[in-house]
Structure P
Amino acid sequence: MQSDQLFEPIIIGNLRLKNRILMPAMHMNMCRKFAVTDQLINFYIERARGGVAMINVGYATVDELSGLPGNIGAHQDEFIPGLTKLATAIKGEGAAACVQLNHAGRYNFSFFLGGKKPVAPSPIPSRMTKETPRELELDEIPEIIQSFADAARRVKTAGFDAVEILAGTGYLISEFLSPLTNQRQDQYGGCLENRMRFGLEIIRAVKAATGGDFPLLVRINGNDFMPNGIGREELKAFAVQLVKAGADALSINVGWHEALVPQIVTKVPRGVFAYLARDIRKEVNVPVIAGHRINDPDVARNLIGEGFCDMVAMGRSLITDPEMPNKARENRENKIIHCIACGQGCFDNLFKLKSVECLCNPRVGKEVETRVKMTDLPRKVMVVGGGAAGMSAAIAAAEQGHQVILHEQTWTLGGQLHLAGASPGRKEFLGLASDLQQQLEDLEVQIVLNSTVDAQLLAEQKPEALILATGGMPIMPTISGVDLPHVVQAWDVLAGKITTGQRVAIIGGGAVGVETALLLSEQGTLSGEELKFLLVNQAETAEELYRLATIGNKQVTLIEMIDKLGTNFGKSTRWSMLLDAKRAAIDTCTETKVLEIIPSGVIIEQSGERQEIVADTIILAVGTKAQNPLQKVVAEQRIPCQVVGDAQQPAMVFDAIHQGFVAGRNVL
């Protein structure tokens, strides 16, 4: 029988790894004043137990200007005991342990630096921070290089198996590398050889400080995706020089934080950036690691088998399901909970200065306090509603040993996950519905579909605990003409129940309105298969193919009362959704009031002027209201009850799943 390439050992330097899965460094914001916390240790213990070959923590700081207090500290000896505790915990569960070192450069904020300006090779403003950094003096550069070496020595002293240097993503090393941010006139600026100098000197210094036998990884971009920045060919040349300088493996990243090419969101195809790792792999003789949107073992196997890379970096995948490697190795892949790349708990939390959480896994960051404890007194638990909140509640209750029955009034579980997964590039939400259903089946939760729960059924079944997850329903606004036949709800459009006319006006520019607009704007565009055929056969110009891929048959107008669209999207998702709306030529009317719906369209008021938008179909996307018809009945029958999800108060999928989880655990 052919062996599984994903679980073949591999050697980096002199370090033997048990398989080809690496958990890359991600900022968890779980440290306090740079010190490792029990929260961070417990988070990584669970991932190490899950079967990953190596865990790369970080990034870790190299000096006082290099990071935030929520980063792991490696810039002073006082942080060594915490680092030691973290390394020991990871290695104790069977995974190799590595630390990524980095300097944020112009991506740091003066707010976190006590008012000091962030530093960079040149004083080029950052679109991300809205600040202009201070240009490094020539004599400061050797000090930073030495700080990397000193931090690496601390990492080795703490007992880690390897160290990684982050030389991409728009941070300091890549700022020196790119002509976009490096306009120096000395030996560190100008030609590529000079711009590479800073990064290469760091690699040599780290190697000298830690010894030739201590594995050194470098994470670089395969493409920065920055106009007038550095592209693939120069980055390949940099990769070759990094290996000559002492790198034992290269981990290939993509993009800067300012880049307009989406890198992390749901619509990014799985494994799409691996071609960049393949190109670099052809140029070097050390292991090459591919990452970004690899959330399934089959994707990983294919990339390794086809020669794109030697290992895969699976980061958010392991946040979502720490047991993924073990499940893949033990032929339990149907039980994997997949990351859906929503960004709501990981990236969006960082913008809120919160520690990382996960929409799909409510236990993230609370691994110890949410550990499953089997009940001594199993209860008969009824969950009403099979959407995200209801399924999550049923799973949490069943995990503790309760007898759970879930009633859903339709023929399908998933609720509004099916609406969230309807618009272009959002189908991962449909996968979440499937993953939740698989968990219910594994836990032997009794599922009753097409079931309406009423007072009689409650009296007959006599549940000892009840969780109401009956969801919400779309709001019907009080607008004249709202009852006309060409007025429909966005939910029905997303569900595929409605065929719209060619000219469409959408009232409501929140998440549902934007998603509906994008769904309609996609109609009439060419598919990926069609575009590839036309491109390969040179049937049309690149410009025409772009138009055919982005401009469909519908004329769509979005109408929103406030001054912004999509405000209830997470920050990491919103910008790319609005970019798609602009690309698809969706007309947008913000700060606009709808006065009346008429047979020929909709009457609006914008900037004090009354206008008509001609439309064949008017779509309502004005919000959701709670639907909880059983609350009164439950009170009368005195059944212990919890209300979760939209049935309590309309919110996001993240809130629904987390509320359901808490409710299921609270069944006593």
Structure Q
Amino acid sequence: MCYRALMCGIAGLLEAPGTPVDEATLGAMGAALVHRGPDAGGVWRGSGALAHVGLAHRRLSILDHAGGAQPMSAIDAPVTVVFNGQLYDHAGLRRDLERRGRRFTSDHSDTETLVNAVAEWGAAACVGLTGMFAFAAVDETRGQLVLARDPMGKKPLYVATPAFFHGPPRFAFASELAALERLPGARRDVDVRALARFFAFDFVPDPDCIYQGVVKVPPATVITLPLADVAAWRDPLAHAECYRPLSFSRVTPPAQRADRVIELRRALSAAVEKRLVADVPVGVFLSGGIDSSLVAALAVQAKPTIDTFCIAFRERSFDESAWARRVAAHLGTHHHEQTLDERALLDVLPRLGAHLSEPFADHSILPTYLLSRFARERVTVALGGDGGDELFLGYPTFQAEALRPRLLDRLARPLGPLLDGARRAAGLMPVSHGDQSFDDKVQRMLDGLAEERPLRRHQRFLTGAADGRLRALLSPAARERLGAEDLLAPLDLLEDEARRAGARDLFDVLQLGYARTYLAAGVLQKVDRASMAVSLEVRVPLLDAAVVDLALALPSSDKLARPATTKAILKEVAAGLLPDDVIHRKKKGFGVPVAAWLCGPLQPLVRELLSPAALADDGLLDAPFVTRLVDEHLARRANHRKVLWQVLLWRLWRTRTVPAS
């Protein structure tokens, strides 16, 4: 099992037909992505009728350092690709292509397999790919540009339409917005709808983008565009197809639960083993939670000498290092731990804007970045445990959902008046600025209970998102631009998608919704941005195609057992591999004391970026409304930690340094 893995950055540009693409412009796009690929870079320009087409690539070498240079062209077909990612189990696809007469110059290049697959099947090649990837292919025979993203959305891909540019029509794409921002004529006008949805989700969900005229390729999607038809460039999503939709029935699990446990352990073991292959050092992120601990345990089975990495903090409220040390000692790994204080987190915060393509308010990106930076001192690849909470119903919100019917069934009086009374009681609680304070949790839970539509209900649980609250943050001019559009409508579309995918119950609907929002556009993009900022590749075994298919096919009772035991079957898989107290310990997220920070060490930054003058100059937020929230929070009359953190991260992104066009 060999392959040439290239974690990297990709970009490309289509000028209007007849206008040759400029090599220096391609080079500038690649230079904006150098942190994603510090080892090498390259550009390709079409010739003749395709002189208006160009590609750029930055490379981080993981396997076969001497080979695999990109952009790469097929040796017997006019197809050229730029590829960010890694294709697992591609050897069988290569053998099929060889039987069909396709020729190869390397022994085991997954990039060469990809370029030949596109030459053979065009955009349909995506159906046979497994791995994490984003790629672009110029298929001269078919006159097409093919853009694709992996099924779970591990790797990002932004697409800029002619509306993003001043001047003649052009089309561009890149792994990060920074490469698009460097293009001459880039407008950088904020999309108000995307901004409102950022406040709803803590990130901008797919396919929206914070800039007008730019979209993100959704997970499991391939876009096929004619190279010479400028009109088609204006709406790339009209030319998009989902090549591997999520399904709850793609595989049939064993009838007996014990056999399902065995099959899941087998799938997870295979997923971990294939992700340990590299010509550079490989380690494992280890938090001490069940997901990363299980990945570490399976890695040790495949490769006894494994390095594990953990960040420790002196502040006990968000330190889990003792659990990581316990797991490392149990498994016998070479454990590396870096102890930091609160100052380390605060020092990273102002610089985050430069690393984020879009505004992003999940505060766990802070330790993710620090952990990636620490691990990169010793390894180039790290395995993580992301995906376990979404695939195996691990969040407390799923427990709340399981308990909700009992609560509602026992209410003898109408729900509305009771919730109104409960809200008033919550409002009388003493204001707390502690980490995820009780009054804040109660308020969001009460807000969600009355919502009938499940994905909207969970968004209320997670962020307190409601249409009225979102609009209140926006300036009158921004609200006017927004119009009457339902800001949470994408959640209803995901419920429809879940039904088409064969959802059997409410938890299947929730599982798909979390996978397509919180996981794809939140967790995975957090990990991609934080790790690629320091040129570290992170692989995610729990999101292996076979694991995902099996997890979705398992009954919800395997994942959320009575009485609301999360990740039940995953805990059975871990039995015998990990200590029992690790397997069954209460889930603990990264609890940054945001409320206290805003009143303390971050107060100067708050007063600078959220001052009435700065907000008025921003023009997109309601300055008097935000100012009132700031004043109430700093005076400790209320806890507005959630929304003020979002506003602060928006302003950090908004004021970051953008390369001049």
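Only the coordinates and a few stated rules stand behind these numbers; no lab work does. Nothing here was measured: the structure is a model prediction, and the numbers come from that model. Cβ atoms are built from the backbone, for glycine too; each structure is taken alone.
Numbers for the structure displayed
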read-out: If mean count of other Cβ atoms within 10 Å over residues 337-344 is computed and equals 14.8, the structure in P, Q; value: Q
read-out: Given 19.2 for mean count of other Cβ atoms within 10 Å over residues 305-312, calculated: source structure among P, Q; value: P
read-out: Source structure (of P, Q) for log10 I(q)/I(0) by the Debye sum over Cα atoms at q = 0.05 Å⁻¹, computed value -0.26; value: P
read-out: Among P, Q, structure where mean count of other Cβ atoms within 10 Å over residues 321-328 as derived comes to 20.1; value: Q
read-out: Ranking P, Q by relative contact order in percent (Cα under 8 Å, 6 or more apart), the structure that comes out highest; value: Q
read-out: Value -12000, calculated as helix-only ellipticity at 222 nm (-39500 (n - 2.57) for each DSSP H run of 4 or more, over all residues; to 500), assigned to which of P, Q; value: Q
